[in-house]
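S.K.: Below you'll find a set of structures to go through.
Quick note: the coordinates plus some simple rules give every number you see, no bench work behind them. Given the structure is predicted, the values throughout are model-derived calculations rather than measurements. Cβ atoms are built from the backbone, for glycine too; each structure is taken alone.
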Structure 1
Amino acid sequence: MRYFLPLLFFLISVTSSWGRIERVRAMWGKDPARSMTIGWDQVTGDNPVLYYSLIKLGDQVTKYPYSAPPAHIFPFKGMNNHFTRLENLLPGTVYYFIIVDSKGASRPYSFRTAPAQPHKMSIIAGGDSRNHREVRRQTNSLVSKLRADFVLFSGDMTDGDSDDEWRDWFEDWQLTIAEDGRITPIIVARGNHEKSNETLQHLFDLPSKNNIYSVSFGSNFLHILSLNSLMAPGGEQLEWLNKNLEKHGNYSWKIAQYHYPMRPHNSRKMEKKGQADLWAPLFEAHGLQLALESDAHLCKITYPIRREKSALAEEGFVRDDENGTTYIGEGGWGAPLRDNDDNKSWTVSSGSFNQVKWLIVDEASITIRTIRTKDYSGMISLSDDNRFARPAGLALWPVNGLEEYVLLKQQASLELTSPRLGWRLDYFKHSLNERNQVLLEWAVQHDRPSIVYRIERALKGSGFQVIHTFDSKGMNKIAHYRYLDDQNFIGPVEYKLFKMLPRAQRKEEIGLLSLDRPAPPIDVQREKLLVDVDGHVYFDFKIPYTGNIDILLLDEAFTILDELKKVNQKKGLHQEEFNMQALPKGRYTVLIKLNEEVLKKITVLHT
């Protein structure tokens, strides 16, 4: 909503008092790059309005340029739940907000939208917080210090689903809010201690009445599915799961969360045959790499496994590092612990202690850290600049002697063989490094010195061109090859790998990869400028890649005064100007956006 000055006399006085606005939370129901839902319990006061801004304004209510009333109000579980659904936001941007009602104002808060392009992400994942409140509060406080992008919570928030328990739960959830007011969004799944689908729907404003939904991040980067273990795994849910995975098959990473583990690691918990028979094959078929489970109240990590009916399978699964799904969990946010007395041959490790998972996701891998719950009140919080680092004093659970368990992105292997040579291609895959460069890798069995490998590349709108050739390593065993394509381009690209036999004058295509190379993340440029004596302000900005530029001139209330649009601007340094001669003296902002993401913020002083 555009800026307006509310004509309400009470706004002048509320800046000095706090309203009874409690149990604040943030959720995503749709595009996380351009929307955010803020929920709260309206304890006293009427007609609340959420005011928000791109700059930190604290409790100066009259200076907030944007506002939005609650879109949905639902008294439930002893709380007066209000939800404001903010839309048309800027990707990868911090927003500051305050909630004002007839009796006062909340404390100032902030949240950050997700980037629109692939971007390294930090996620806290866990479930089962229902009984031991002190453990729950310790874990919640840890969330505030790690400053993750969001939390995955796979059910069983409370024990009895009662009004008092839920008020306590949300009161404890306030400990996840950082000292500076930063809120970490939460994506929830239903557990068996949520007595109906209505519980999560009305407390977290879920986009689905049956608690089945998904959220996507960063232009084919990460797709999160939230399933419902308390519904039949077949029928409507299975149909939705299949269609959703098909629709998002081109995402680099796919993660599912749900409550009941398919194969619990506690012997007293029941196996979930329906989920194993119906969901696991779809996970494998569509390349879902990671599943978060809860309910058993212990800790576990499995190797990548797939469903198989054979004598080699244990409980219907076998290890498959190429095509399997890794399962982690199983609860531990504060519920009573159980014994890890049912390990499998494909279990990496398990334990019985309170814990949450800390996932670091980038283009090449998911790094899984298991954090032991304890009192971290003395631990120094991470900042937005170092939020992937391990803070001093953090207790990580070692897996096979290492404190990180890493999943590498897998590509479909190509099984092409030559009977005459006994040659076989094991895999041909790609990944992106931190500089957004494409790394191609392949491996062959029974390599021969007479073979030459050739890589060809085709960008959008052009034919294939030879970019590199390799002589065979000439080993009669497995040989690994790597090629880094460091050329600067954005968008669709295809690579072909050829096996060439020069003596036989024969060429054979052995691999094809298609990908959409994303734009690299933008580091926002900042600058201060003065308007010259003629009333003009000239400004430079550097474009890291070709794209569409949108330049806004804003006043102190963030009203748009002028706008320049430039299409298909090339990489490099550019210069533009605004004529501000007719504008009053004061402070202005020039906001430069590249493909809808903020590229540069310029403070302009018109004196």
Structure 2
Amino acid sequence: MTEAEPTENPIAILLIEDTPSDAELVKRLLRNNSIQSSIIWAQSLSESNEKIKENSFDLILTDLGLPDSDGPKTVELLREINDSVPIIALTGRSDENVGLAAIRAGANDFIPKNTLSKPVISRAISYTFERYRLSKTLRETNSALEKNNERLEQMYKMSQQFVDNVSHEFRTPLTVIREFAAIVRDGIDGPVTPAQSQRLSTLISRSDDLSRMVDDLLDTSRLEVGLLKAFRKDHDASVVIKQVERMLRQRAAAKSIEIKVNAISPETMIFCDEEKLRRTLINLLVNAIKFTPVNGNIEISVQSVQEDRLKITVSDSGPGIPAEELTRIFERFQQIESHHRMASCRGFGLGLSIARALASINLGSLEVASVYGEGSQFSVLVPFANLNSILRCYFDQRESELGESGEISIVEVTPGDFDLEEEEDVLETIDDFLMTTVKTFDLVLRSAKDRWSVYTCSSESLLPESLSRINQEWSKLKRNHFGAHLPDLHHDCKITTKIQDCRQSLAAHNGDGVTDSAEHCSVKEATQKHVLVVDDELEVASALQSRLQASGYVVSTAHDGEAGLLAASEAKPHAILLDVRMPKMDGLTALSQLKSNPATASTPVIILSASLHDKQRVLDSGASFFIQKPFESNSILAALEAVM
């Protein structure tokens, strides 16, 4: 039987009625009606099934009390053999609940037999067809929406694959350029003159500029679709600031500019994604160096603001910014006209836009003050690493985005039974997982050693879908995890309320962060430890081999995943540097096999990848470190020293 929408032609009606007198009454009412119809009569459900197989119908009128079926079950059985033709139930009972039960079973309408008349049956048929038409339109619309959603999802996946491919294709040659330049500059291949060293430093600096441009372009696309994740933890502000200053000191010196860092108390703890704060400060300092004239000054200072936030300010003695330009300097692809005329200052116009977005992800903001002709001050604000500061900053930010009527849900997450003392790695895995899985502007806080509070912008109606997604991702991680056994995660929504009301419940929560700061370091003495480098890019492998050998390591190389596995099994290195994208066998598969092989399971593996999307997967699969390309040599050496 095919679905047939009623037209001006006579409608085909199947009448199922076991009482001949009632059947004749219905036929007579339909014949003397404005609705043109052709009627086929069946006296039982089994007979109607045969009629349905032989004919196409526009409407079914069925009694609920048949010899071989009774009540709403009749409608259910009819729906099993045809799910689209409208059904009107006829009932001899005056109880309205019987009719409603028929509706719930799949009928489109019902008519008590004691009310049968031409107007009643005509109105019921007209209303049924109109509802049928609307229902069909809705089904078609939903089907079209589902197809569009599938197409959009496919396009989204393709765009993200494109972003990953672009990242990889850019970062690999940048890694080669930077590393070989650093090897020559550092005198590993022989002595260089001061002038040569300076030129090589400039080359390295410019490759870092290009790397940051790639980061900005890729992060712009990730921000638009909410894919930029935040790993917010406790960090020492003095360490982050000194790292950034040390990275750009030589670049500033090329213009005879001194970067002065005002006194910063050690262990000034802030709550942030350290990588995003570092990038924000690098953007501000690169701009300051770019616009500050030769022999100018740059100053980094800090101060407490409203007792909740640390304000880190980068001041320069550059040309300043006209007052009328201050409102648009943070807009994407915008540059100040007077600055744009300076060839050395041209760029994509993304730096400040990205810096502001990164500051926002860190629950802070980016401010600017400038006097045209005298200089500028750019300040990034981040919360201090204590519960009240973090939550006040979070709620201030969410309220400014969503308004006072915006909703916040607080979900408590706890693991199932496992040994807390012996499985600290499990707690860290849960910590990283939650931060990776929640939305960009959701907040994850460790409220106890084995308990997390997740503050989410998902409304109460959308929360089940968000929690279901977290459960699915956790189940996937459990199946693919090679470390300790992962417990189930339990969710309990404590409250969903307005943002302004939620402030009053802050005292009931206590977030403990994990201090995570480390200085770059180098191998201080020759250890004669063996390192296996597995990378299909011969230049990258060669650069790493030169750098590591100069630092006292014995180095061997392999150039695809299969060769890397064989070399690891035969040479039994003390550590492995493993690229992700390689021929024959990719790095993730190789890592999985290394960790499942008893001979190599305990060998530390440091993953190298151009894509940040690989980070969580490789760490969950047992890698000791993840290092993004292009990398600094010290980050490789520091990671090796740590695993040794």
Structure 3
Amino acid sequence: MSKVLWQPTEQQVGSANMTAFRGFVNEHYGAGLADYDELYRWSVGERATFWEAVWRFCGVEASKPWDRVLDDGDRMPGARWFPGAHLNFAENLLRFRDDCEAIVFRGEGVMDRRLSFDALYRLVARLARALRDAGVGVGDRVAGFLPNIPEAVAAMLATASIGAVWSSCSPDFGVAGVLDRFGQIAPKILFTADGMVYRGKRHDSLARIGGMLDRLGSIERIVVVPHLDSEPDLAGLPSAVMLESFLAPDTVQEIVFEQLPFDHPLYIMYSSGTTGLPKCMVHSAGGTLIQHLKEHLLHGDLMRRDRLFYFTTCGWMMWNWLVSALAAGATILLYDGSPISPPKVLWDYVAEERITQFGTSAKYLAAIEKVGLRPGKTHDLAALQVIYSTGSPLAPESFDYVYGAVKKDLRLSSISGGTDIVSCFVLGNPVLPVKRGRIQSRGLGMKVEVHDERGRAVTGEKGELVCTAPFPSMPVGFWNDPDGSRYESAYFERIPGVWSHGDYAELYDDGGMIILGRSDAVLNPGGVRIGTAEIYRVVERFGEVIESLAVAQEWEGDSRIVLFVLLREGLDLHEELRQSLRRAIGREETPHHIPAKIIQVSAIPRTISGKIVELAVRQVIHGRPVSNLDALANPEALAQFENLPELKEK
């Protein structure tokens, strides 16, 4: 039995949006649901009715109602949600027009900036008119190569308001990485900043844009946002114009929101691209909107008074998720720069801006614990009510750290999903307890199961995370995939008609879950399946270890586990530490988990979005090529895994 670390009070349960929604369902649909477990089972058993209820409860704004909620509801892929409905994504996010703060921005070396809901609306109105005047129309692509700044939000909303399709990546991508993405979708307009600041160093964006223009022949106009300098030099970019020159006159007051079908494309988002060209996932306006409303209002219990921060870039889906909180009337807080330079910078932000919901990665929480940060002692966190964590599995010890060093009375919501669904399969819940090491619940309307190797749904056993019924935020397809074959093979090849997400997980009887790593990185020594997170959570508790990475090495007709460790500066991996690591892994997991080899490295390779890349390392240690190094933030780190003498020894 996992220890309960936080329990909502009766008052918190009674005032939660989740409770109000259950009451709404009972009143309007005669469901008679007594608790969350019954609500969840109803939501996946009566999917069409459930999503209709979400639409009504969350107040989706649409110019034309749906003819039906769901067509072909047993087809996956192939189900159609809310056919006949016409709406606009941006209109739903810009429904508030008052003086309340919509966006607060803070960045390295940049003064704070603030936009009210009314000011944001007026900026979007000018941008939307300018895009129309530039010839952008329904279905055209608009790209953003931008830091996480207010103009990125406004450009996306303006794009969506006219029915064009938004796609973005962050300016820490190199030229090849940008071309791998934008080169597939042929954008008409490119928004960029002149540069960004990270760890005190200025990084120029315009030179990189100049280096890719010849291969992005579709771009007709580059719009430059002055971020580092008030008057950046545009001499090398003949098609470039400053933002202020591009904007329509400030006399434009109203936005003409194009009313489009529920499944009209909104975003093109990308897989990490570590095994080839990134997949271009097309997400719909309606599916993204209704899923995010459900997650923010019900699972996040987001209110108009809330101030939501998530540390992200414009190249990670959490940026899209964060921005959708505007539909709830909440304030979104943006940050651009290093989250740990200095280590307390984000906690200064939390305290000074009275942030109520704070989102980050599991790696960030582990990192600040390693450096001894105790924000609850050094900062006023009275306003903070929720911490979100995603990106990788959150170790049980990180739960202990949050409740010991940050704040006891808050909801720690470990969440998991992905760019593939621009949302979550499993996430937090304001009416359920937080248990050590576990994600609180499956998302409403998401028929999430764990299947064993024989394809049976199991609880209390490890297996593949799958979703066995359609949901609105599934991609409407992949770009340049006319017959849908690439989309089918990505998720439905393993089990036809069932979404296989690629996570290795364990589901519990109470609906809680733990994620044990990626399925394609599962270790299998002697036929025993082991998730990499099972090893990481033991190893990374050692003070000497900053980070680790485990892979399976083919060995004598089987496989064996090889563990690579990044140690604190100045430390060497001596035999005593190796044996301590092995003993701890064997004691806390099983003898099968004990690595055959433990090797010190100077860096752990990761994607630009911060995820470690077990598959790339596995390829390198076996002498196989890594197909797309441009997807990595530090591709040079792979060189140290080549031809290691230790891997030739027993």
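S.K.: Using distance in nm of label points 7 Å out along Cα→Cβ at positions 427 and 491, single out the structure from 1, 2, 3 with the greatest value.
M.R.: On the way: 1: 3.1; 2: 2.4; 3: 1.6.
Once distance in nm of label points 7 Å out along Cα→Cβ at positions 427 and 491 is worked out for each structure, 1 has the highest.
S.K.: Could you figure out which one of 1, 2, 3 the value -7500 for helix-only ellipticity at 222 nm (-39500 (n - 2.57) for each DSSP H run of 4 or more, over all residues; to 500) was computed from? Can you show the working numbers first?
M.R.: Values: 1: -3000; 2: -15000; 3: -7500.
It traces back to 3.
S.K.: Matching task: 2.1 is the computed value of distance in nm of label points 7 Å out along Cα→Cβ at positions 323 and 467. Pick the structure from 1, 2, 3.
M.R.: Details: 1: 2.9; 2: 5.4; 3: 2.1.
Derived from 3, not from the others.
S.K.: Kindly point out which one of 1, 2, 3 the value -0.38, -0.51 was derived from, the read-out being log10 I(q)/I(0) by the Debye sum over Cα atoms at q = 0.05, 0.06 Å⁻¹.
M.R.: Numbers: 1: -0.26, -0.37; 2: -0.38, -0.51; 3: -0.22, -0.31.
Only structure 2 yields this read-out.
S.K.: To continue, here is another question. Which one of 1, 2, 3 has mean count of other Cβ atoms within 10 Å over residues 283-290, as calculated from the coordinates, equal to 19.8?
M.R.: The read-out was computed on structure 1.
S.K.: Given a value of 0.45 for FRET efficiency 1/(1 + (r/R0)^6) of positions 155 and 179 (r between Cβ atoms, R0 = 35 Å, to 0.05), calculated from one of 1, 2, 3, which structure does it belong to?
M.R.: Values: 1: 0.75; 2: 0.45; 3: 0.95.
Value 0.45 for FRET efficiency 1/(1 + (r/R0)^6) of positions 155 and 179 (r between Cβ atoms, R0 = 35 Å, to 0.05) corresponds to 2 out of 1, 2, 3.
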